[in-house]
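S.K.: In structure tokens below, several structures.
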Structure P
Amino acid sequence: MLRISIAEAAGEPITLQLDGQVSGRWVELLQRTWEAHLKKGVRVTINLRNVSFADRDGIALLKSLTNRQVEILDALPFIAKQIETGG
């Protein structure tokens, strides 16, 4: 399961706070959520503080988001390393 909370402040990037796991069907949910904000022309950061696991597709999406200038915050070290190396 993945819960996505959205934090907004005037003049600041939107933060997607993720709780749970970035895996399975939840990867598509994260992609759709991010794309919805991209269409609005808003910068997005993603906070992974409460993410305990990301599968191969989740890591691939997070890696692609970093390549598109999305800042990833507070990832567990092993998840951060996977994002950095591409899985």
Structure Q
Amino acid sequence: MNISLPQTLREYVDERVAEGSFSNASDYVRALIREDRVKRAQASLEAKLLEGLDSPLEEATDEYWKRLEADARARIAKRKRAR
């Protein structure tokens, strides 16, 4: 994969590499991609947590826990079949 950068960005990348945190421009780009993946995963998790907080409350009865367990088992079985 080749990436074209304007001169100002190329100089910035070279400065970051020269600081010693990265051995070359490719290492720097890989680190940025990994950081982006983490940020996106965190944003997704945060959205799901906020969705859960906004959902209506439900009493945790025995039936609730049985339904939750059945749902979890169904999801696990579906993932196993998809493999």
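S.K.: Looking at distance in nm of label points 7 Å out along Cα→Cβ at positions 1 and 73, point out which structure of P, Q has the largest value.
M.R.: By distance in nm of label points 7 Å out along Cα→Cβ at positions 1 and 73, the leading structure of P, Q is Q.
S.K.: I've got another one for you. Suppose you compute FRET efficiency 1/(1 + (r/R0)^6) of positions 9 and 49 (r between Cβ atoms, R0 = 25 Å, to 0.05) for every structure in P, Q: which one lands on 0.90?
M.R.: The value was obtained from structure P.
S.K.: Now, a different point. Identify which of structures P, Q gives the largest calculated value of distance in nm of label points 7 Å out along Cα→Cβ at positions 17 and 65.
M.R.: Structure Q gives the largest value of distance in nm of label points 7 Å out along Cα→Cβ at positions 17 and 65 among P, Q.
S.K.: Say we calculate mean count of other Cβ atoms within 10 Å over residues 41-48 for every structure; which of P, Q gives the highest result?
M.R.: Going through P, Q one by one, mean count of other Cβ atoms within 10 Å over residues 41-48 peaks for structure P.
S.K.: One of P, Q was used to compute semi-axes √(5λ) of the Cα gyration tensor in Å, and the result was 46, 17, 10. Which label is that?
M.R.: Structure of origin is Q.
S.K.: Continuing with the same structure: Please state which of the structures P, Q yields -26500 when helix-only ellipticity at 222 nm (-39500 (n - 2.57) for each DSSP H run of 4 or more, over all residues; to 500) is computed from it. Don't jump to the answer; show the numbers that get you there.
M.R.: On the way: P: -13000; Q: -26500.
Checking each candidate, the match is Q.
Rule-based calculations on the coordinates, nothing more; no lab input. Keep in mind it's a predicted model, so treat the numbers as computed, not measured. Cβ atoms are built from the backbone, for glycine too; each structure is taken alone.
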